[in-house]
Structures are given as C-alpha cells and as structure tokens.
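Any read-out appearing in this document is the output of simple, stated calculations on the displayed coordinates, not a laboratory observation. Since the structure is predicted, the reported quantities are computational estimates derived from the model, not experimental observations.
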Structure I
Amino acid sequence: MRYLSSGESHGPQLTAIIEGVPAGLALTAEMINEELAIRQQGYGRGDRMKIETDQVQITSGVRHGITLGSPITLVIKNKDNKNWGQVMAIEPVTDCDYEIKKVPRPGHADLVGAMKYGHRDLRNVLERSSARETAIRVAVGAVAKQILKALDIEVISHVLQIGKVNVSNYPDTIALIKENLTHSPVRCVDESISIQMCQHIDEAKQKGDSVGGIVQVIAENVPVGLGSYVQFDRKLDAKLAAAFMGVQSVKGVYFGDAMMASSEFGSQVHDQIVYDQQFTRMSNHYGGFEGGMTNGMPIVIQAMIKPIPTLYQPLNSVHIETKEVCESMIERSDSCVVPAAGVVLESVLAYELAKEILEEFQSNQMSNLIEAVGQYRQEMKRF
C-alpha cells in the first residue's frame, strides 16, 4: 500500500491517491469525516478551523460503500481558497495586488525551502510546508483505520504534556483512555490537569506566543512479528520513528519507557518473558518492540511537539532581498496544536501498521486478509 498527497494550504484542495487497499473493505466518506472532525478540535486552535469544515470526497476506488481494489482518490476542498484570489491563482497574473512574502519565520521551512528551490516569494514554500497538509494525511489514516478495525486492531492518542504542564498518572489501556478523554478539550485523561493545560495555552495566546508538548499514541492487538531484524531498513520501529518525524512540528520520538530505560540498570528495564497459554511480557518498557519487530504487547510511542513557529509577537529575522534585520512575517496560526498532532499521529501509526500488514500478508481481498491474519495469530499462540 502506498499513497501520494498534493495541494497547498490555501489552494483549491488537498488530494491523496492510495494504491493497494484490498477489495471488499467497507468505506464511506462519513467514516473519514469523523476523523477529520476530531483533527479540527482541540484547545488552542486558530481561526482557520472556524472557516474549514473538512469534508472528504471519494472520487475513485469505491462503489456502493465497498472498496474495489483499484486506487482510491480522496479530495478535501479548501473553503478558504475563495478568499485568496490572485494570491493562489493557478494561471499567470499580470499585476500582483498582494504582498510578496520576503521575511522568513525562524523555525519554519520558509528560508531553507526558498534557498533550495530558488523562490523569491516565501509563500511558494509555506503553502506546502504548512500543517494544513495533515488534513489529507488524517483522511488516508482513516482508510487505514478501517483496515485495522477489520483485524480488531485499535489506535488512540492522548496528551501527556503541554508546555510545562504534564500528567504523571494515566491509564495504559485504550478502553480506559477513551473513557477519560470524553470531556477534555486538550485530549488529556486527567480533568484537573486538562484545565491547567488550557490555562497555559491561554497564557501563551495572550502573549502572542505558542506552546508545544508531548503526545502518546497506542495501538492494541497488533500481531506478533511485524517488521524484521534481518536488515536495518525492515525494522518496523525504525519505520515508525521516521514516519512520526515526517509530521510537521514533531522533533523527537521514543518508544515505551525509553527515557527511563536510558538511565536505569538493565535488570529494571528489560521486559521479562512469561508463558500463560501464549508468550507474553511482565511489563512493556520497550513499547511493544524487540529487535525491530512487534512482540505482541501494545505499541506505545511518545512524540515531542515543538511550539508553532508562527508567533503573533514575531521574532527577529532578515529580509531576503535587503538583508536588513526585521520582524518575521505573521501568518494566521494556532497557539497550540498538540492535541491535533496526536490525532495526526494516530493516522500515521494506523497507515504504517496497515501497510506492514499488507506487505506481510499479501492479499487482494479483505476476506482473505482477515483469514490469513487470524490463522497467523493462532500459529503464534501455539508456538
């Protein structure tokens, strides 16, 4: 399974084409739109979320709510495009009646992207590097989630930290996390900490600043043995780390209790093996991986999210033409994207898991895939 996405932040639409989804999977726009709606939520989001009500159109690969096995095309229209006239026009324009962006933002792709591709208007960079692209990635992840759901695999995210406010006690099962996320605007399982996180975001917003944080993403009931130890580029945890780092604003990834494990004795961090009708572990310090392969325990990944680089109290920068010191440009932005980043990372994890499963159990039909994975699980239990 593979996909490509295209589209700019304020362009007409975002598009993805997914190839390799088996035939026979139940899939509707409504299933995808549910995930897109969650991405748009979260305390600290900016005014763009008030404009866009992301709805996907499935324009190929699905008939009567069932996948055909042919490429699936997903389209999300950008409602805000109508307000951008000449700025985002596809055809050539003669008289530019808009501001050409010349002052890059520290922490963003603006300057390096312009240097690499030879652009003299930084909008040519910021439109594609914008986190708006994650909307279509969530749509792709929603398709992957339907594949996983058919295999009884579930994925969820929750927020561990925003700025300097963190939650130290939280459940370790998806069922309990779901139960405690119901009313939190920041997707934190602790109600009192959730309130403190919102207050911290408000403080940053009042200062024209932004805050980052840490999210945890979990997958349960993942088959044993996905990935491989035989080559470095087949290790699934390495693939997941790379995929997570490909999400805007993610600056660090670690599995399980890696931060603790790096400072403790080995006897305290290795997950002891036990047998109770099947092999399992007494703990899950390694977050579901050993030797680059899933070991049957829940996959647990933490991602560190940097503060958004667009600030309403901008930092100093340098004009790309005059080379004069001046304040960096301001684009409409969020104060905090940590909860939304968690939703995006759920989609990334779901896609990578579905892709790995489809490589391990090659199948053109969902019924055959379900049967093959079921048989494999029974074999692993009998080992």
Structure II
Amino acid sequence: MSVALVSPLASNSMRQEPLRVMVVDDSVVIRGLISRWIGSEPDMMVVGSLRTGLDAVNQLERINPDVAVLDIEMPELDGISALPQLLAKKRDLIIIMASTLTRRNAEISFKALSLGASDYIPKPESTREASAAEIFHHDLIQKIRSFGAKLRRAVPAAPSPALVPAPGRSREPSFRLQPSPVAQPQLVRRAFSMQAPRVLLIGSSTGGPQALMSLVGELGSVIDRFPVLITQHMPPTFTTILAEHLARSSHRPAHEAIDGEIVKAGQIYLAPGGRHMRVYRHGADAVIALDDGAPVNFCKPAVDPLFTSAIEVWQGGIMSVILTGMGSDGTRGGKDIVAAGGSVIAQDEATSVVWGMPGAAANAGICAAILPLNQIAPKLVRLFSGDRS
C-alpha cells in the first residue's frame, strides 16, 4: 500500500485553507503527476495519495478530503465499488472519476454519476503525449477548483436571481451536489424573439449529461416537429454512450452527428467527442459539418461554433439553451444568436452543478429566461407551440 497523508485541519479553519484533495490511482506515475499538478496550485493541496479504493475507504476519515480524484480500475476495490462507500462516510465529498477512453469505462463513468459522483475526467492513454497531458492537466484543475468553489459557498439555499425586464420530467437520476447559491444582483432579462423558433440548440458541460437526459425526456412534442442539436463537452466514446442515453430518455432517435448529413425534425444530433459540430445551408437543407480544428474555449467540441454557424441557416428562428457547465462557452455564440433575432435560455444557479456557462450568459444580459432545470422543458414546449412571452 502506498499512502501519503497530511493531517486534517480543524473544521473552523477549513473554509480559509486550500482545498484538500485525495488522489486514488494504482499507477504511481499518474498519482505522482496529479499530485505535482495539484501541489503547484495555491488554492489546493494533496492530503492523500493512495493506491486502491480500499485504501481510500479506510483512510477517508483520517485524511478528511474535500475532493477525491478516483480511478476506475484498481486492485482490491475498484473505483465504482469504492464510490458508494466513500459517500456513505462523507456525504458531501466531491468525487471526480478518472478513466481511460474505453467504452466500458465510459459506461462505468455514467453509472458513477448516477451513484453520486460529481463528474468524470478522461485520462490520456499515455502521459508522454504532450497535448493530451496538457488537456488532462487543465481540465482536472478546473474541475477541482469549480467544485471546490461551490462547496465553499455553504450558505442557506436562496431563490433564483430576480429578473427585471430590459427595454425595447424524467426517470434519470438527479444531481447529488446540492445548491448553495449566494446573493446575486438583479439580472437583465430580454424579451423573447417574436420570430417562431425553427430549431433547438443546446450547450452543456459539467453536470450536462444528467441535465440533458432530464430535459429531453420532457421535450417529445418539440423533438417531433423540430430538429434538436446538442454540444456537450465530452471526449470520444463518451458521446457515443450519451447519445444512447438520450435516445432512451427521449424515446426519440438520437445519435452522434455525421459529417454531411441533412438536419431533419424528429432527430437529436449530438456533437461527437473531439470534433466541433457546425451547420451550413445547402439549397433548402441544413447540413451538418464536423471539423477537427483547434479547441475553442479549451473545448472540443465547443458550443460557440454550433451557435454561431446556425445563424446562417435559421437566422432569428433559433431557440438556444445553455445548461450547467464550467467556463463561458456559449456566451459569445449566444450574443450572436440574440443579435440575429433569436433567443437564449439559461439554467439557473440553484439547479446547476456548476453555474459557469449559464452564469456567463446570464451576466452578459443575453437571456430571455433564467430557469430551474425542471422549468426549461415546459417553457420550450410553450414557445415552440406559439407562446412568445
């Protein structure tokens, strides 16, 4: 057993101290790499470096971490088996599952989310690949920091931010991480477009898989009459599994988009991991275009390319939704959609796992509505049925 421990801090000083991170992986190379990355950040520290899930369960109370980076495949007790035992001992523990990009691991990661994991992160096949290691490094630190920031905002739950006018239902598991919003200034809300929506575009990231499965499960009539295009920040293989889950949740066809295919009503198109999804007009048809360009907003696929490209096809007939996620991807494209006459809806902070992407859009003043997740689908059904308010 390989264990490195730092004694836990007194509870009354936890809020002022760096985030306490436990790294659990049977690879000494990966443990060392992640530990060095975390150790170089001023707002976080490694309090445990463990080889197996059993070590993590046995040492949890002594180490007292805020966040655990948990490998899936380990001897003695694997990550998916250790997960519920860790949460039983510490209900508010943030657990980020780490796995290599295989279909089996992708399926296990989805199962982990349903069991209470906060998020997942794909590990590169080899840390010798500089670009893959760099992305892994960036994403891991951002996830730890974003979840840690929410964890520290431990204040009583409050209603969604008040909105002021500006001039001129699913069987999928719900989120484990409970909301802890802070007081917000009033956010400007724009009027919905008077143009009838002809397409639904959705962008999401951290917490997005659960939110998407809940949302599409209530959108049957919209999907039947209009195309739905989704960009979820996700690697290859994971998007394949997500498309299958979306099909089951919606009882409608859902698949990873194919380059050159015609966009049709009654279909859910998901941007495949590792490729940006755009659309363009060819005669009377809207057509999918996939590309292998550079990451946008550190993401690939990214939401902005889809949002911005859709304007050429549907102009002001775009209804777009920005769901839970880190960063600000979608805000620039959302601004373009609004300028072209379309509308943007953002998920509210209380129901978002991370209020980065929807929060950026809300604070940019481009949203016509900022709603709890369970209110977005009913609103969309009304809007696509002719409601303009």
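Among the shown structures I, II, from which was the value 20, 18, 10 of semi-axes √(5λ) of the Cα gyration tensor in Å, for residues 211-298 alone calculated? Numbers along the way, then the final one.
Working: I: 23, 17, 13; II: 20, 18, 10.
Attributed to the structure labelled II.
Where does the value 26, 55, 18, 1 come from, among I, II, when P(r) over Cα pairs in 20 Å bins from 0, in percent is the thing being computed?
For P(r) over Cα pairs in 20 Å bins from 0, in percent, the value 26, 55, 18, 1 is produced by structure I.
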